[in-house]
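For reference, the structures are reproduced in the following blocks.
No lab work stands behind these numbers, since they all come straight from the coordinates. Please read all numbers here as calculations on a predicted model, not as lab measurements. Cβ atoms are built from the backbone, for glycine too; each structure is taken alone.
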Structure 1
Amino acid sequence: MGHGAAFDLIHNSPGVEQVTVADADLKKAEAVAEAVGTSRIDAHHVDAANHSDIARLMAGHDSAISCVNYWYNESLSRAAIETSTNFCDLGGNNYVVDAQLALDDEAKAAGINIIPDCGLAPGMVSILAMHGAARFERLDEIHIRVGGLPQRPEPPLDYQLVFSVEGLINEYVEVARVIRNGEITEVPSMTELESLEFEGFPPLEAFQTSGGTSTLPDTFLGKIKELDYKTIRYAGHCEKFRAMIDLGLCSSEPLSEPPASAGGQFVAMDGSQITPRNVFAKLLQKHLPADGPDYVLVRLEFVGVGCRGPHVSKGETESSTSNDSGLKRLRYDIVDKQDPETGLSAMMRTTAFPASIIAQMMARGDVLARGATPQEKAIDPEKFVAELARRNIRITES
């Protein structure tokens, strides 16, 4: 994802003068800089856990994008405040996002933006939710479905790793926040399985997962009756993965050696305790395919009254809806696939490009307010959708 963001900043963004890409493994940072292929990008070594080094690196930059695991994002946000650097990230955890948004006063005082969850989902879909919602005189429901799928699925899971394995496990095991009957509630992940269809694709399924709604339930509370998010996979994936969760393979409890009464525990060579989740993550990384040609599927469905066409401003009406008081359903679909010309995966394009767009909007001051703010409140949806279209990420409406 860092590679995708750097590519977009250099090749799709004429206003960007200089980019720094940094990693705990300098060779990886140098490989990204070389792949992007320009003198306007520098590679540096930095450990995301080293606060002073991070702050020193951020200083002098207009914006920073975090493409590391979610548990670093609060400390990175604090470094951004110290150095007056606009900051966004790819998110992945509701509790970390809450901690970041609690930094609102400090971010305002520093004159910057802190915008969490700026990838695909959460991220792009949150802004698209606002874009579609603005089309209705009265909105009742928003249903969001998103998935990254391999073009050539392989058993047993018909899935390939396209982002952090820790992020994948997290969204499968933590609770999902939704709006039901006008109230925010939590439902277990890997539940409420449904079938869905995209033209030209084999049977698909979608199920509840954590994090996809991010701050949308709070933003839309009191305004709509229903809001939910589900992850799309090839049919059969949910049942197989859920069985492994039920067997305890995603547990963070340390493994105890028999006999348990002896109090012994399995310990790694570095002295750390071994948990099923750590072992399972390693096995997924070892055995699942990664970085093959992929698709990203996005669907948002809106239900409400008085739906306007894409080129009709608020207060106007269209002949097809002007005298219709009944419910209307609006659907946004995006089908993206790996770009054969650049080699960038669909997941890189739809996750890293949105973060890059938001980083640039922050740097230019094209946001609605300073502070630590959810992206759906800070980003102009029309400008954002125009930037997606310029990168050939296009919405099909029905």
Structure 2
Amino acid sequence: MRTLPPMVLVVLLWCAGLGAAAQFGKISILYQDLRQIYGGQGDVALGLVVSIVGMVGLIFGTTAGLLVARVGPRRAIVAALAAGAGMSALQALQPAYPLMLASRIIEGASHLAIVVVGPTMIAALAPEAKRPLAMTLWSSFFGVTYTALALIGPIATPTGLFLGHAGYMALLAAVLALTLPPDPKQTPDRLGNLLRQHAEIYASPRLAAPAMGFCCYTFLYVAVLTLLPPETPMTHRAMIAAGMPLVSIAVSLSLGVQLLRLMSAVRIVQLGYAAAMPGFLILWAFWGNGAGMVAGGFLLSAALGIVQGASFASIPELNASPEDRARAAGAVAQLGNLGTTTGTPVLAALLASAGPAGLVTLALGLCALGMTLHALQKARRNRQDGV
């Protein structure tokens, strides 16, 4: 197949991201069906089927970034898509619980490779003038997938959804194998001491900054998407549940892209966190009022959507080489999974014990923390550069 234009390849890589997000979303959509199949194992065991994909990223995120830099991004993403296709096909057979869990662990590795390679290759392929748009497009893959699955879910059967996902991943593996540019023939040296290299990543104000800012975002965003709709009056519940992710995506791809043409991605992350604070305060002031909660939810979703896109755009902004971008993307995957895993239970516990005041107070603190972490890392970069 002939080499495709760079932005077409960017869209294909984004499509791979959609498939990776569906590795989470398909289980969420089919949770009640899976309860009937595996409910005898207990709620904890069933919850593990959902969460173990994220646990793989939490444990091995930075390791994946190091491995991708050495294996080569094209080989890594094609193998990850093929593995994901195989695991979905296996899941369509409704295997015994141990085999289902094993398939989800392999799927976790597949997911992790895709979310590390995706932003790394997009940053390399996209023309400089279109890189902000390309990185922001990539950042939307989770929201777009969950919106699509919410529409598909009511009419999907477990077998049909698993097989559809398997076919989608297999097709993308074939297309990307034929169209992506070959990996460099010379790869970096061997991995060496993994612990030392992990320490180097998190000690670097360029490699670690995108991940540190992104962790506060994932802690907040997934939690509010989960917790706010049930707390909203029934008359406005569907509006806030469906509208928040759509507002986030729309603002990220419009205003967020325009802002990236005017100022640094790091600065936009900080502005996004600052803009989210009034949204949380509105929630606090109008808790229990449907229209007020929708207004607050939409405002904070728009602001956090800007944080999301700019966080991914900061990876190539702060790191020039493909190897460093892969390492930074691995850290983003790792700390992003940390935020996703911990945010909902922590904020749910605060909401139960301290009410809306507890949830909003912590949310405001995390917005301030995201801004402060980027400010501290910028100061460290300036000292290193002699500014």
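Could you tell me which structure in 1, 2 was used to calculate relative contact order in percent (Cα under 8 Å, 6 or more apart) as 26?
Checking each candidate, the match is 2.
For FRET efficiency 1/(1 + (r/R0)^6) of positions 80 and 152 (r between Cβ atoms, R0 = 41 Å, to 0.05), which of the structures 1, 2 scores highest?
That would be structure 2.
Which one of 1, 2 has helix-only ellipticity at 222 nm (-39500 (n - 2.57) for each DSSP H run of 4 or more, over all residues; to 500), as calculated from the coordinates, equal to -29000?
The structure behind it is 2.
Using Cα Rg over 2.2 N^0.38 Å as the calculated read-out, with 1.00 as its value, let me know the right label among 1, 2. Can you show the working numbers first?
On the way: 1: 1.00; 2: 0.96.
That value comes from structure 1.
Given a value of 3.4 for distance in nm of label points 7 Å out along Cα→Cβ at positions 304 and 352, point me to the structure among 1, 2 it was derived from.
Here the read-out was taken from 1.
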